[in-house]
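Below you'll find the structures, each written out as structure tokens.
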Structure 1
Amino acid sequence: MLFIVWDEAESGDGPIAMMVLSPLAKGHGYRNTVHSTHSSLLRTLEDIFGVSPYLGDAAHATPPRDLFSTYP
């Protein structure tokens, strides 16, 4: 799995652009308008690797589940 994440939004804390390349990611140019932050990415990585408890703001972040056909 490869995540390509832009560093910062133009203003404030998000949303940020993120691309996911994975056999489990939805394909065919799928895109969404879900608000993502760096904490969303951290939450996703913690879910994938089974890390608990969630670190920092990841506990309150919404992971981008809709980007995947199967989410961990």
Structure 2
Amino acid sequence: MSSMAEIQEAIGQLPAKEKSALAAWLQSQEEPILSKREEAALLASLDEAAAQLDAGQGIPIERVREMIGRWVTK
């Protein structure tokens, strides 16, 4: 198979289960959106935010909704 049309035709003939497996494999071949360092920093920030919320610190959801409304209009 050398052309996109041939590949698409072959994929069209696969059973649904094999199409899903192929889709998962293709997705696994893509480069990650975040670097390992960026992902680690994001996860650390989320852990810190969760700990703050557990400790009763944070902004009430009503206040966040107000802030979002102002951000959207800027």
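Bear in mind that the values in this text are calculations on the coordinates, not laboratory data. Here the structure is a predicted model, which means the values were calculated and not measured. Cβ atoms are built from the backbone, for glycine too; each structure is taken alone.
Couple of notes before you dig in:
- Highest-scoring label, criterion being distance in nm of label points 7 Å out along Cα→Cβ at positions 22 and 62, among 1, 2: 2
- Test item: semi-axes √(5λ) of the Cα gyration tensor in Å calculated as 44, 18, 14, pick one of 1, 2: 2
- If you line up 1, 2 by distance in nm of label points 7 Å out along Cα→Cβ at positions 6 and 38, the top spot, with the largest value, goes to 2.
- Structure from which -23500 was derived, helix-only ellipticity at 222 nm (-39500 (n - 2.57) for each DSSP H run of 4 or more, over all residues; to 500), options 1, 2: 2
- Distance in nm of label points 7 Å out along Cα→Cβ at positions 30 and 54 - highest-scoring structure of 1, 2: 2
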